[in-house]
Every structure is written in structure tokens, then in C-alpha cells.
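We did not get these values from a lab; they are worked out from the coordinates using the rules stated. Please read these numbers as outputs of a predicted model, since none were measured by experiment. Cβ atoms are built from the backbone, for glycine too; each structure is taken alone.
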Structure 1
Amino acid sequence: MTNLFDMTGKVVLITGGSRGLGRGLVKGFAEAGADVAIVSRKLDNCEEVARETEKLGVRAFPYGCHIGRWEEVEPMFDAVWDHFGKIDVVINNAGMSPTYPSLYDVSEKLFDSVVGVNFKGPFRLCAVAGKKLYEAGGGAIINMSSIASLHGSPHTAFYGGAKAGLNVVSNAFAAAFHPRVRVNTVLVGPFNTDVARHWADPPETPNDRRTRAGLRVGLPEDMVSTVLYLASDASKYVTGAAIRVDGGGWSMGKTADADVS
């Protein structure tokens, strides 16, 4: 069974791969043997992670791309494909969930930025990747959503709305590219990454926040096994699924409305 999770010889493209959950996924997939494309807005950050990743004995390709800009998505995908000669797995991880004083004060620019990065860009990458992977014989797409897409909150309103849209189109793409390309969604809960610094009551350590199930707030390495499962042959009969990785959800209290990935 362990061979099902072996990613040796596979190429994995990870957006938002230079920090937070994305950086953790880059490391996890490299340790599983995959070559990795590290994509984010700042190329220098991608290059830094690529250098670290290559020390694990795999190939790493850094690429700067603003995922919220429609016209940048396909050239990015093609550049990664040309570099490695193929892509097996695409992980739509790039996202943003900025704070704002009130729903009334949300500007059009902020709204468009959040929707662009969390919904428009991932939609376009699903379309581009799905078509190319289907024509090449198959692959997997994993969309990183959020439990904020399930629960309306004043603090995550349009972020959650964008992620809810991503949930819906994930199912649509799963149907469109079945059976060659599997498309699945991960609903991310509270993780102690750089995003946590912007919570109303940020954790100083993972252990000073608890989920309803009594678990600590997650760390990036806690996400790797689920995404690796969805990317590997271990989940060859799974598509159109949405898996919650949230430690059982927030415990009741001050941070109940801060369920953002």
C-alpha cells in the first residue's frame, strides 16, 4: 500500500507555493519523490523555496505568476509543462483572505482581488490544466478551499463566497474531465501559518487554540497526507469529493468566525 503514495517521477505544480500551506506541500511532495513547480506572485520567494527543495534530491522550478490575472495563468502552465515535459498534478493553493473593518467598508478593489485570487484564477487554471491533462492521458487537480465556504461570517463573507464558488466549479470540472482527470477539493480549517497573524485573536503557538474535537490548530505538515492521498494512485476512485481538514472545527469562543485558510 505504501507504494500508492510514491510520487517518484511525478511533476506537481503548486500555486501559492512559496509560503504557508503551499510551502509545506512543496516539501511534502518533494519528500515523496515528486518534482515540483513552485508558483507564486514573487519570483524571488519561489526561487528561495526551490533551492531548499532541490536539497531533497528532486527538481524544482520557480515561476512568478499572479494567479488572479487571467492572462498569466496559461503561460505559467505552459512554462512549467515545457520545463518538465509534463505535469501530473495541479494544486490550486494560492489564496488571500485580508481583514477589513466592516462589510460596508469593503472596496471594489479589495473585493475583486479576493475573488480573483480565490475563484477566478483557480477556475482558469482548472480549465487550462484539465484540458491539457485530459489530452495527455490523465492527472489530478486539487483545489484548496476553506471551511469558510460552508459558514457565512461577517469576517470572511466574500472570501467564503469565492471559496464556495470554487467548491461548485470543482464538481463541474470533475464531471467535465472524468474519467481521465480527477478533480477534488480540500476544505481547509484553522492552520497556524502566516495568515493566522491576521486573525482577531491569533495563536502564539498551535497549542493555545483548540478545535471542537480538542485538537490543536493545524500546521502545514498536517495537510500533506490528505493532499498527497488525493494526488496519488491511492485515491484513483475518488473524484468530485470535498474533504474537510479542520481538526473538527473551531471550538466555541472568540475566534469562531475566523475559519480561514
Structure 2
Amino acid sequence: MTTSLEDLFVKTRSEKRAALIGYMPAGFPTQDGCIEIIKAMIAGGVDAIEIGFPYSDPVMDGPVIQAASEQSLRQGTTAREVMATVAAVSDLAPTLIMTYWNPIERYGVENFARDLVANGGSGVITPDLTVEESDPWMQATVVHGANRVFVVALSTSDERLKKVAANSSGFIYAASLMGVTGVRDSVTSGAKDLVARLRTVTDKPIAVGLGVSTPEQAREVAQYADGVIVGSAFMKLVQEAQTLDSAVARVRELAQALSAAIAEEVVRS
């Protein structure tokens, strides 16, 4: 039995286009507000959702996501709220949780995989979990039918790419740059090279994230990747908005622009 995430990539590949994947931390700007924002992202054309598990020591996150996570944590967001957010939106689009390993370990590895799937989630992105240390997680995801998404970087060796690709499911997360997340003026050329290197060892979907924030960048990445991941750009709009209604409208507009840019790439190719 396949997950909704796997089904999505079958669909987008048949349409010869990349999937648009949006990221938002649970509990930001509030628990209910987060759900409204995510619904606006989906209404605007986002194909799949990553729900961030707010964490106090986010080594991979840039200032925008850190600020959003800190706000969420101050408001009392816990694993309960993360799972509730998954349940609230997973019927609308394939939904993943993006989390560091520590919250999974504290929750219980088996329990986390079970509850994710029970709430309609497709899988989990674990940016700081290495394949060598992932046996309990891999076993739990197999038992409960969850996708496990590992992250590769520009510095990842060819030998290691093979190992990560072999143990990933759903898609492989290709980090477009060395460093932390954030809005940037351009996507490094290294991202295209990293995807090309992955193509030589796997036919699994590859999504590019970190630094993709504009329709132009999304169009560029869609030329060579199966998925385009956008996070900080959505959060920045929420942080700058004066009201939730304004945030919802601006997020939907950005999603529409990103989705249209990816669709333009299909027409051009």
C-alpha cells in the first residue's frame, strides 16, 4: 500500500512537473492560525505540506524559522499540537512532519510513527538523523507504513548518497546550500549538481529545499528536481502581516505565484 506522498509524485511525474511543497511550523502564529495558513497554502496550489516540530535547538534553521519556532514554543506547542495539525490538514494534501531526532526519541520512536500515520500523515523528514543510527526508526516506519525522508547536502560523498537513497522513501531531501534555511537571492548551482549526482544512484523523487523563496527560483529548481520546497518565504509573510486574514491572503498569493511558475516550466519544456 502506498502513501499519499508516494501517490503525489506518481501524479506529478505523469504531468511532467515538480511538486510544490510548503513548510510551516506547528503552532505558528497560533495553533488555529497555523491550520488556516496551511489551508491557504494548499488552496493556492501547494501539493504537499511539511509541518515543523518546533524545537529549542534548531541547528539547521535560519533566523526566520527560529523566530517562528520560538513563538510557537512560548505558546505551549507540544507533540500533541503537532499531531493535531497533521490531523487537521492531511485530508487536504500529503502531510509530513519535519523534526529533529530528539523530539521523536522523547515521544517514543514506535509511538511517533504510529501516531503520525493514525493522524493521516505520510512521513517524517529527519535532518539530523544519520542512516547509520536510524535502525529503530526504519523498523518503526516499515511497521506503520510511514515514509522516512533523509537529507543530503552538497558535501555528501557519492558513496553516502547511495546509502541515503537506498534507505529513503517518499522522496530524498536535497539541501541546496551549506548552512541554514532562509530566504536568499538565488539558488546555488550546487543544487543542480547534487540532484544530478543523486540521479545516478536512484530513481526515487528528489526535492530541493533551503533558500527557494521566489517564483523565479521555483521555476529554476523545477527544471531538474521532482519537488520544490518553500518555507521561510511563507513564514516571513506571516511575520510581517498585521492580521491573520492578511497573512492568509498573502500566503495564498505566494502559493499561487509559485505554483504558476512551476506550471510555466512544464509549458516551456
Structure 3
Amino acid sequence: MDLSGNTMLVTGGSSGLGESAVRMGVECGANVVIMDINKDVGASLAKELGEKAIFHPTDVTSENDVLGAIASAVERFGGVHAAVNCAGTGLPKRTISKDGPHDLSSFEWLIRLNLIGTFNVASKAAFEMSKNELTDTGERGVIINVASVAAFDGQIGQAAYSASKAGVAGMTLPMARDLAGVGIRVMTIAPGLFDTPLMRMLPEDHLDRLNASVPFPRRLGDVAEFARMVRDIIENPYLNGETIRLDGAIRMAPK
């Protein structure tokens, strides 16, 4: 699918990996809807990018918010052709601690944000995409979900996070099979360690150790490399139903 002239939704699009996908989309001629809970940063980014981008405040766990963002995309740009689900967060907490077991409420909250929020956006975006005319390659849309290497190499304190991201990876193939009949592809990217604003908050010596832990290239990933993967997936019609690790061959240690 060609990005130019088509419309892409990006959740968590105000910063980090999501922002890189937003900027890439605009550079490639796509219309982009930035979906994020950070109103000030999201609105500022849309203003910077000009008429090809709009911001819609969105809690991905809210059906009304997501439907509202999709309606804005249709009203402004005429449809939805791609969705990139970057919204999510982590929650370092062990299964038990000296204070007792992992509280259920925070476990449920993270699953709701990272997994249920991703499905909420993907399913609603897919329904809108199903209305599109077929492209020359027989496609109506592309959905890219974002998991993590923690889906496979969860570390100490990542039970909730790993479960949420493993769920994202696990629904990739069945969702691709569900949507094959209407010409919508579904892929997942599982990033490793990336140089994001959140990561830059760590002490320099800690960052040095993280850089050294990546086999090759021996550094954190550049967000532009994530955006390039998003573009490659959208433009390659034979990529479907798979989770791609984008991680420099890292395999996370227990801690």
C-alpha cells in the first residue's frame, strides 16, 4: 500500500516511537491522525506538521474516544488506510514483594491499556478500512500493532507488561486471518531497546550498559529505524500475520 495520499492513525503519536511514525507518514505524503492523551504535546506536533496532520485526544481504552478519532479522520481526510498502535506503558512490579502479592488492579490496568486498548483501536480501524476500495494489490488497509521483546524475554518485575505484550503478539495471526477476506493485513513489531525520551532519563552509566548489551549494532535503536519498519510493512503487500523483532539480536537477561 502506498502511503502517499492515504490516511494513517497513530496512537501514542505525540512522542517516542509513535512520533517517529507520525513524522515518517507526513514525510511520505500520508495524512496522519495523532491519537494521544497528551493534549498539549499532540496539538503542538500537529501544528508543526501542518495540514497533513491533525490531533485527536484519545484514551485508547475508550470506545467513544477511538470512534471519535476515526470519525475525525474520515471527516478531514476521507477514510482510514493504516493504523499504528504505539500507545502503551510499563509497570515494574514483582509477582510478590515484602508487602504482599502483586495487586490485581494495577495488573488489570496495564492489560487494559496495552492489550485491550490495542485491540480496541485495531478492530474499529479495521471496520472503517473495510469500506475502502481495493488497491491494485488487493488491499483495503494495514494494521501495525506494537508489542515488545518482553513478550518473549520478560524480565524480573515484568509479569504484567510481558503478559500484555505477549497478548498483542498472540492476536496477530488470528486477526490477520479474520481480516484476510476483506484485504486488511495485520503485523506486529516487537521493539527492543530504543533511544526514546523516556530512555534518556536514565543515568549515563546505565545507558552505557544498555548499549553494550545489544549484540549488533551495539547501541540503542534509533526511532527512525522503527519508523522505517512501519513504512516497510505498509509498502510490502506480502507481509502479513507475523511479529517482527526489531532489536539488534538482543535477548533480555532476567534483570
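Work out the source of 17.8, 60 here, i.e. which of 1, 2, 3 gives that when Rg and Dmax of the Cα atoms in Å is computed. Provide the component values of the computation, followed by the final result.
On the way: 1: 17.3, 52; 2: 16.8, 49; 3: 17.8, 60.
Working through the options, I get structure 3.
Identify the structure, out of 1, 2, 3, from whose coordinates mean count of other Cβ atoms within 10 Å over residues 28-35 was calculated to give 21.8. Intermediate values should be presented prior to the final figure.
Details: 1: 21.8; 2: 19.2; 3: 24.9.
Considering all the candidates, the number was obtained from 1.
Once distance in nm of label points 7 Å out along Cα→Cβ at positions 172 and 244 is calculated for every structure in 1, 2, 3, which label goes with the largest value? Before the final figure, lay out each step's value.
Working: 1: 2.6; 2: 4.1; 3: 1.0.
Structure 2 comes out on top.
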Assign the value 33, 14, 11, calculated as semi-axes √(5λ) of the Cα gyration tensor in Å, for residues 20-107 alone, to the correct structure from 1, 2, 3. 3
